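So, here's a batch of structures to check.
Each reported figure results from applying straightforward, stated rules to the coordinates on display, with no laboratory input. Source: prediction; values computed, not measured. Cβ atoms are built from the backbone, for glycine too; each structure is taken alone.
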Structure P
Amino acid sequence: MSSSSSLIPAIYTVDQIQKAIATPGFQEELIDGIQNGFVALERGEFFAPPIQTLGLPPFEFVSGVDGYAAQTCIKTGYFKGQEHYVVKVASGGFPLENSGMMQIYSQRTGKLEALLLDNGILTELRTAAVGALATKLLGPKSIGTIGIVGTGIQAKYQLEMLSAVSPCKSVLVWGRTSSNVEAYVSEFAKKGYSISSVASSDELLEKCDIIVTTTCSREAILGNFLPATTKCKLITCIGADAPGKYELNPTIVAKADLLVADHIDQSAERGEFQKAIADGLILQESIVSLGKLIEQETLHRKNGDDRLIIVDSSGVALQDCVISSLVVQKLF
């Protein structure tokens, strides 16, 4: 990036960013970069202050919304020894449209060098990459059917990103709003998926090998009625990213053979596992960090491995640093 003394940063529009992320191989680069990023976090080579979340308790709701989903999230961080640090602002959740940017600063000078005006697209992509990474490491070796809980923008990115790690095109989806479910099914059928909807989310536990949950729920919407067996399944939870949010019935969390979190303390405070911990069904100490899991290959799923594995991704700033670096490399 230029070392010009100009005070004006490079500014990249959403159209420019869209072209950069459409580069062949970008998904695979992103997944690999984020995998390496979590290893760096585990080794103490990534640094980030606590997340700021505006518009949700303990703060007042932002004006004009009910506080159920709408929020603005601010994440910051940097890798030891790299050129830049990143400040990411992402706003969204019904009824707000996705908005935001990534601000890239020099670690050496503190100068703002670039603005990525991505309208939240990069946050969606880097979030989806963790779902794909979880499937790569922990999904059954032969995936027959993918289950998706939710029909919003992240549900779309998750399914698209999974194509980078699995050839599976058989999909079942559940959502609360029938019109949104129909639109989701129609969109992915046109993209070549064999996709249909289910009447109950718990049908996914019976029929799917991997399940990705993507809602902003504050109550259990999966695992309320367990099938006879939940063996050899991967559930990746994406939606819980603030205090009070969770998507799984805590009883299924307690049944898991392996619990993994992108950031253990964060998961206990604002991620999927906060409810099961609060209810006394699991101990925070029983959760394995994603970085540790990546390095400890004995924990990866092997052929014949019938464990029920649940992964919680509440979002870590290293993902923003990785994706912003990749995009700038392609733009500059």
Structure Q
Amino acid sequence: MIFLMPFISIFIGLSVGLKIKSRKFLKIVDIISNIVLIILMITIGSNIGVNDSLMKSLGQIGINCFLISTFAIGLSIIVTFSFEKSMKLLDNINIKTDDIQVDILEDTPSENASYKSPLIWSMPLGIVSGIAFGRFLLPVELAFLLDYVIRICLIIIYIGVGISLGNNSDTLKYMKQLGWRILLVPVAILFGSILGGVISGFVLGLPLKITLISSAGMSYYSVTGAYMSSAYGVGVGTYGFVVNVIREFLTVLCLPLIIRISPGSAIASGGAGDMDTMLLPIQKFVGRDLGLVTLFNGTVLTMIVPFLLPILSGLLSLFNLR
């Protein structure tokens, strides 16, 4: 049931999103999703707080998450750079995108607004308050209810993802302008992230269900953290959330250095975040024409991640590689 839940929920949301193309409706869905995301963070925090072994290892978890994220970003950049140079993926892209770019700027919050958003600070605050609640207030005999809350939140988030994808489906029509080769950009980022997850697992001596699945989230922290918590428990789910939050922070912090490697490297570092929070920061470095490539890449990866996670989880279970 856990394996099928993302597919069913996203399909429901996608069906709704394709039928209702209202910005007002999408805004309401976004508000509901953000509220549910905060509830999810509090629940994950409570699950951590009520677990003594997790509380004792929080410091080590933080270090591991930083290293996993670094491997995922690094390998994404290496693979994308290799594709970019060997196949000249981003050369001679000079599309008449003035109208398209205006739409992007209208639909996407400004760089400053995205980082002043209450969601940026409310998520870590939710986890911290949840830890305090679980540690000092939550009766141990009621802790089992947290797993049900996580699953309900996950279903709502997946439906919200589907609605958002349905409303943004027009973005994919610009693939004809970009050419089929542009699909190799998200493929390279996906392959690099997975490879980074595998390598970090061997280096850190952690199970692949932690390193591989969290790296495959490609900065999509809400879905990755929720799915891993539901599938493997809150201890593993913590990695899914933190690894991908760190990926976004490291991307913003290191963009001036990453862009010196190549434009594709900056796009690769943002991962699925290229669709929203990372779009304008990266566009400022890669330029307006490649800003469309950035948006397209983020859209494709955002569509892939919710399906990819349960598939990878199923493969790990099938081959007993957990």
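I have 0.95 for FRET efficiency 1/(1 + (r/R0)^6) of positions 187 and 275 (r between Cβ atoms, R0 = 30 Å, to 0.05), calculated from one of the structures P, Q. Which structure is it?
Only one of P, Q returns 0.95 for FRET efficiency 1/(1 + (r/R0)^6) of positions 187 and 275 (r between Cβ atoms, R0 = 30 Å, to 0.05), namely Q.
Upon calculation of helix-only ellipticity at 222 nm (-39500 (n - 2.57) for each DSSP H run of 4 or more, over all residues; to 500) from the atomic coordinates, which of the structures P, Q produces -26000?
Q
Say we calculate relative contact order in percent (Cα under 8 Å, 6 or more apart) for every structure; which of P, Q gives the highest result?
Q
Any idea which of P, Q comes out highest on mean count of other Cβ atoms within 10 Å over residues 11-18?
Checked P, Q; max of mean count of other Cβ atoms within 10 Å over residues 11-18 sits with Q.
Quick check on the output: 2.3 is distance in nm of label points 7 Å out along Cα→Cβ at positions 19 and 299, derived from one of P, Q. Which one produced it?
The read-out was computed on structure Q.
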